[in-house]
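Multiple structures follow.
Values quoted throughout were computed directly from the atomic coordinates according to the rules given, and no laboratory measurement underlies them. This is a predicted model, so every value here is computed, not measured. Cβ atoms are built from the backbone, for glycine too; each structure is taken alone.
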Structure 1
Amino acid sequence: FGFRWKPIDDLMVRGNWSEGFRAPSIAELFTGQSDTFQTISDPCNGSLQGVPNADRPASCAAVPAYAQGNTQIRTTTGGNPDLGPEKSISKTLGVVYSPSWAAGLDISLDWWEIEIEEGITSLSAQTIVNNCYRNNDPAACALISRAADGQISGLKATPNNVGSIFNEGYDLTVGYKLPETSFGKFRFVWDSTYLVKSTVDGNADGLISEDPVQGDGGNLVGEYIGGSGRSNNWRIRSNLMVNWEKGDFGASWFVRYYSSQEEQCQGVIFGQRFNLCSDPNRFTNLDSNDTDLLPDGPRARPQNHIGGTTYHDAAVYFNAPWNAKITVGVNNLFDKDPPRSASTFANSFDPQYEVPGRFIYFRYAQKF
């Protein structure tokens, strides 16, 4: 249910509450399974390439303290026919302001909160081993196979139903259509999303999964988790569009912004590839609320900074008199490279960023 209320002509207040239900898709259920080799730092190793592991949790007592040499572990991905449906509750509350003193200006600000129970998600291999040994999650442990010497021989990272997924944030939209001038008509639209909180309860025990970068559990905002179904947790995503029209001609300029993120690079450091980690000597202090079963005190938490990224797109078009529209455009006009990630597959870049290079296109649309 929802409501809309206009206390004055220029202002509207709106809100919604809704329940959701989603059965798993055919792809999530029945995509063929295959193996990949994700980079993992095993919390239970005794040492990795000669570097002693000082953070071995007590939950690893039954695992021999082997010396981990290979960090790329066989990981099974694909569909999971045992998935169940997910359910959600969504809440929104916002205002829309269209001032009479500025014709063409519209401003909307909405708060939203979404909680998904039994949410369907694919966790990265590193998150699975962290959840098993640092968060004491038996469901995660069931996905890990070990050889007799203690080394991980295989890991299953297909989609699963987790306890709950929680997200909270704000949406802001500002649109302004200027009065027509001798230079033509101009229109501006600015859309932004600000993510306040993002958490995952992996096994429905009411405890939030450990934050892999900060190591203190909880909020994943601003953190990148390579190889998972929720890899990117940008705090801010923002789009700006400027449009100009005069007669049958027009042009548009789009700016897309993704805020910076941090990622853990423990395995990268142990793998002696220091150049892939921007802060290899980082330590953090953990308090008594930490759930990774280790004593309190300074802990090695090397991380890598993924910088903010901005893309520019441009297009020009012509509204032909025979009821057609002809457009020529270019995406990633300034040839911006995606930011490199240390934990994504092959230490490359996340596919939600643009593929390197400019993309030039021609479009013809005909109405009949």
Structure 2
Amino acid sequence: AFDFMHFTQTRIATIDVYITFFVIAMYYFMYYYCSMSFYDTPLYKTFVPLGLCGICMGLGIASKWTGIYAGCGLALLFFAHLLRRYREYLYAKAHPGKSTNGMEHQQIVKKFPDYTVKTIDFCLTFFVLVPAVIYLLSYLPFVDNSHPGLFDRMLTNQTSMFNYHSGLEATHPYSSSWYQWPTMVRPIWYYSGYVTDAVKEGISAFGNPVVWWIGILAFIYILYLLIRNNAFLCSLTGHTQTECSTDTATTLSHREYAAAAFLAVGYLAQYLPWFFVTRITFIYHYFPSVPFVVLMIVYSLMQWKKHMSDRTFIIVCCAYAAVAFALFLLFYPVLSGQPVDVDFVIKYLRWRDTWVLISG
């Protein structure tokens, strides 16, 4: 709630607000779906979160092309979930006449082929056809007298947008590269106002340091946990699974491992594609990744809770939230365009020489 960019971007209503909202929604519904199994849940009930996920993906792409990045992450998560169902099917097939968690293996073997085909057919509808229709209908308010047809209007604009972005060779004083975003090397300066020589106004978009900077550590920690608890990744480090798992402090349950992997995929799906973009980019392109940064911090805190007393854990969480809130209050003038003393900004808010928060 007190991340700087969340406040700044939503307050001035940039388009990134909408794509970020739909990314949160689509990943929520995919997480909900991945927590279900069509072996012990009626198939139509599993279609509800899956369908809502597809609709949110369509709305996200209709808001901004980068919704496609999120869609790639969703596809990876969906097929990983389907692979898990397939492994359960193989196990049940190899052990007929038995049951797991009250589910007869005979029923698993019977359901898997039919339910898998139906689920994939459903996904083709709600992750291909429905998003395409939503995207097309989003052009209803788009006026172009030279292209009166809705489909023609949409197609022409796709070509125009692609040509613009692929051929753009512009520069900008507040542009920044993907590797500079998490460390906030270059905030984007949106607004400058003058009151007096000593009092000025400014609006800048960047992150709350205790969210973004600690988020880097949280992501590294989650990658570490995933490697420590994965047999294949563990082998790449030259260790056996037994050796990797001897440290009980870093041992994850299956549910914890799945949650960590889910967050890592969601974060990288939004962030990784920008590594290959050659046109100028800005720090606000990192905005859809920020919800995953927050969730990774919370996940890390929950892991560290295992080694703290309840009292200590509550103190740590409250102290962390208090610092985030205090920094929000401290930086509020340069996030909202409020008149602020120039000397105060230079002395207390300009933590890096590359931060331009007010003019002069």
Self-check item: Test item: FRET efficiency 1/(1 + (r/R0)^6) of positions 5 and 21 (r between Cβ atoms, R0 = 25 Å, to 0.05) calculated as 0.95, pick one of 1, 2
Solution: 2
Quiz item: Taking relative contact order in percent (Cα under 8 Å, 6 or more apart) from the coordinates of each of 1, 2, which one would give 13?
Solution: 1
Practice problem: Have a look at 1, 2 and say which one yields -19500 for helix-only ellipticity at 222 nm (-39500 (n - 2.57) for each DSSP H run of 4 or more, over all residues; to 500), as calculated. | Solution: 2
Quiz item: With P(r) over Cα pairs in 5 Å bins from 0, in percent, for residues 53-220 alone derived from the coordinates and found to be 1, 6, 9, 10, 11, 11, 12, 11, 9, 7, 5, 4, 2, 1, 1, 0, 0, which of 1, 2 does the value describe?
Solution: 2
Quiz item: Here FRET efficiency 1/(1 + (r/R0)^6) of positions 45 and 157 (r between Cβ atoms, R0 = 35 Å, to 0.05) was calculated and came to 0.95; which of the structures 1, 2 was it taken from?
Solution: 1
